[in-house]
Structures are given as C-alpha cells and as structure tokens.
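What follows draws every value from the coordinates through simple rules; no lab data is involved. All figures in this text were calculated on a predicted structure; none of them were measured in a lab. Cβ atoms are built from the backbone, for glycine too; each structure is taken alone.
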Structure P
Amino acid sequence: MKIWDISRTLSDKLAEWPGDEPFHFRLTKTLAEGQSVNLGGISMSVHNGTHADAQFHFDANGESIEKAPLEIYLGRAIVVDLTEAFSQSKEKHLITIEDLQPHAEEIAETSRLLIKTGRWNNSAVFPDRIPVIAADIAAWMQKNGVKLLGLDLPSVDEIDSKSLQNHHALSGAGIALIESLDLSRVGSGIYNLAALPLKIAGGDGAPMRAILWRD
C-alpha cells in the first residue's frame with residue numbers, strides 16, 4: 001500500500017495567516033534536565049497548516065468543528081492537478097468550471113475533490129495572492145455531488161476578502177472545506193483519503209493529519 005502524506009508540517013517556521021496566532025512548540029520538561037520524560041507544549045491558531053474549516057468560522061450560527069460528520073473526511077477522492085494551467089499564466093487567478101469539467105465524471109464518482117494549483121509550495125512564506133474558485137463553482141460542484149473540497153492554498157477566498165463569499169457559497173451547497181493541503185508530491189487521479197479534524201469543542205476549525213493511499 002502506497003501512502004502520501006498531504007499535510008503541511010507544523011513547525012515554528014510555518015507561515016501563519018497575517019495577524020493570526022503563529023504555531024509554536026516548546027519542551028516544558030526535558031530528559032537532559034533530569035526530568036523523567038521529554039514533554040512538549042504548543043500554542044497555535046486552529047487554522048495553522050492543513051486544517052478543516054467549520055461553519056462557525058464564518059457564520060455565528062454555524063456548527064463548530066466537533067459536530068462535523070466524519071464520513072465526509074474519509075473515503076475516495078480525486079486530485080485534479082491544475083499546476084500546468086497556473087504555471088503557464090501568472091495572470092490566471094480563477095479556478096473555473098472549464099478547469100474541472102474534463103474530470104466531471106470522476107468528481108461525481110468520488111464526491112471529494114482536491115485541487116492542486118502549485119501556487120503555494122513554500123510553507124515558510126505566506127503568499128501575497130492566491131487563486132480562488134469562480135463564483136459559479138459551488139453550484140457546479142453541488143450539482144455534481146461534491147461534499148468535500150480541499151485546496152493547496154490557505155483559503156478558498158481572496159486573502160483580503162471580508163465577505164468570504166466562497167466560504168458561504170460552499171457551506172450553502174453542503175460542501176465541507178479543507179485548506180492548506182500539501183499536494184506537491186501527488187499527481188492527478190483517484191485515491192483513498194483520510195483527513196480527520198481534531199475534536200475541539202466549540203472550534204471554528206481544526207488541524208488535521210491528511211493522507212492519501214492506494215491499495
């Protein structure tokens with residue numbers, strides 16, 4: 001069985017969303033100091049690294065992350081590699097229906113869509129601008145049975161967006177969201193996915209260890 005780890009590594013070098021709580025790990029007890037164990041502690045935003053967004057993140061009446069149905073994050077998924085399209089034109093800014101239409105049959109078959117853009121390959125540097133989904137993508141995905149969208153980007157909306165229109169559109173279409181995947185070593189195709197968010201009571205999101213595998 002081949003396994004691909006598609007999670008970004010949580011470390012003090014990981015670039016956080018501008019103004020957000022950075023990730024920090026420290027040893028609070030060490031064997032070197034005569035303690036019986038090495039013991040670590042962390043501080044972080046729940047949106048550091050690869051994470052799931054809860055509806056509560058952008059909707060005061062939305063459900064928090066511990067209530068998210070786990071079956072959404074476990075099952076067959078398709079990776080659609082748009083790296084070539086985005087590398088050919090630095091002006092390309094939207095993920096469109098035309099980008100996804102050639103894979104419509106496999107998208108409908110798996111119901112979990114992971115989009116690789118290749119636009120954020122260095123986790124230590126936060127991108128100035130990111131591609132976003134076109135306004136009609138959420139409705140198209142709903143029509144094609146998608147229940148989970150994952151991206152190799154820190155958000156599904158513009159970095160400076162205040163309305164978070166794509167977050168709301170996806171939520172309204174019943175589509176869960178994973179952000180900040182690392183798909184750099186994964187090609188297009190159908191895989192098995194496991195990406196379970198931590199069970200954080202009242203959480204607006206949660207980090208996760210995301211993997212793909214093939215038997």
Structure Q
Amino acid sequence: MGPSQVEVTIYMLVGLIIGVIIHEYMHGYVAYRMGDPTAKRAGRLTLDPMAHVDPFGTLILPGMLFLLSLLGHGTFIIGYAKPVPINPFLFRKPRGIIWVSLAGPLSNLSLGVVFIGILRLLTLFQGGGFLERAAYTCLFIAYINILLFVFNLIPIPPLDGSRVLGYFLRGEARRAYQSLEPYGFFLILVLVMLFGFVLSDIVGGLANLILRAFGLWGVF
C-alpha cells in the first residue's frame with residue numbers, strides 16, 4: 001500500500017527544506033571560491049537552517065501549499081530560502097556568475113541522484129513498514145529536489161536561469177531583460193498556473209530517467 005497524499009506532502013516538505021538550504025549554501029560556497037567573501041562575512045556560509053530561513057518562502061508558502069494539499073487540491077510544494085548575498089564585482093572572472101548561479105540548481109540535482117541511490121540500496125533489503133517508509137521518503141525527497149533543479153533553471157528573473165542567460169545578453173537587450181525582475185514573481189506564478197503540467201512532465205520524466213539509470217522502475 002502506497003503512502004497517502006498527506007504523507008507524500010510531508011516527505012516533499014522535508015526534501016524542500018533540505019534542498020533550499022543546500023541550494024543557498026552552494027551559491028555562497030561557489031561565490032567564495034570565486035573570490036567573493038560576502039556570504040561568509042554575512043554568516044551565510046553555513047548549513048545551519050536558521051541562517052537561511054525566509055519567513056515567507058521557507059515557512060508560510062510551503063505551509064499554505066501543504067494546507068491546500070490536505071484539502072485535496074493538487075499543487076506543487078515549492079518554496080525558497082533567504083537569498084545568499086553575493087557581489088559579482090569581486091569574482092576573479094566575470095563568468096563566475098554562471099557557476100555561482102548554476103551551483104544551487106546543480107546541488108538540488110545532486111541531492112536527487114543521491115537519494116535515489118539510497119533508495120536503490122534500500123531495495124536490496126527485505127523489510128516491513130519502516131523500510132517501505134524510508135524508501136518513499138527518499139523517493140519524494142529526490143523528486144522535490146529534481147523539481148527545484150528544473151524550476152530554478154527557468155530563465156525568468158530572479159530565478160537562477162535568468163542570471164545565466166543575462167550574462168550572455170548585452171546592451172539594451174540586457175537592460176530590458178533585467179527590468180522584468182520586479183514582475184518576476186507574478187510571471188512565474190502565471191507560468192506555473194498555465195503550464196504547470198509541462199513542468200510536471202519535465203520533472204517526472206527526468207526523475208524517471210534517473211530511477212531507470214539506477215535499475216528502478218519509473219513511477220512519475
């Protein structure tokens with residue numbers, strides 16, 4: 001018997017909290033390696049959750065989505081941590097912004113792969129309810145982190161994908177693109193509302209691909 005919708009949501013909330021903390025830490029860590037000590041000086045180069053918690057993005061927004069899930073409304077469980085401060089002017093090379101921007105999403109993809117790997121190990125053992133719950137926990141922690149990977153690569157400011165694309169734009173095109181940032185949250189909301197099924201298909205397809213790479217059945 002599979003987990004209930006409430007259990008799935010709880011597993012994904014756990015994965016979300018882990019994912020956004022690692023995501024922001026990696027932004028700060030790579031920025032530091034690129035020559036920018038801003039995050040370190042701000043006390044953000046740490047895995048302490050309290051240093052990264054954003055009241056709305058880490059607590060209120062996921063909590064609201066959790067309540068919607070309890071009411072039977074299918075929805076994404078998504079959220080974010082307090083952005084790590086960086087100063088691109090301190091990077092040793094201008095293209096450092098690309099690696100700093102990609103560090104967060106790639107850390108989420110890595111977490112997804114790691115937890116699917118743990119899931120694969122769990123399938124080697126015979127067990128009852130505890131192993132089954134542990135397997136589902138790993139599965140949905142992996143799924144939410146793959147979602148964070150894909151979601152953050154969307155090239156809409158202020159998501160990480162926009163920083164990568166913005167690096168390659170010049171002149172008026174770059175200024176026009178950056179001017180979208182004040183409307184970014186609204187644009188992202190509209191995109192998810194209208195094309196959430198596309199995002200879901202992409203995330204599920206990537207998750208299934210990784211599952212199959214580990215010799216497991218695709219389930220999304």
- request: Work out which structure the value 0.15 belongs to, where FRET efficiency 1/(1 + (r/R0)^6) of positions 92 and 196 (r between Cβ atoms, R0 = 30 Å, to 0.05) was derived from one of P, Q.
  value: Q
query: Suppose you compute helix-only ellipticity at 222 nm (-39500 (n - 2.57) for each DSSP H run of 4 or more, over all residues; to 500) for every structure in P, Q: which one lands on -21500?
result: Q
- request: Work out which structure the value 22 belongs to, where relative contact order in percent (Cα under 8 Å, 6 or more apart) was derived from one of P, Q.
  value: Q
query: Any idea which of P, Q comes out highest on FRET efficiency 1/(1 + (r/R0)^6) of positions 68 and 164 (r between Cβ atoms, R0 = 25 Å, to 0.05)?
result: P
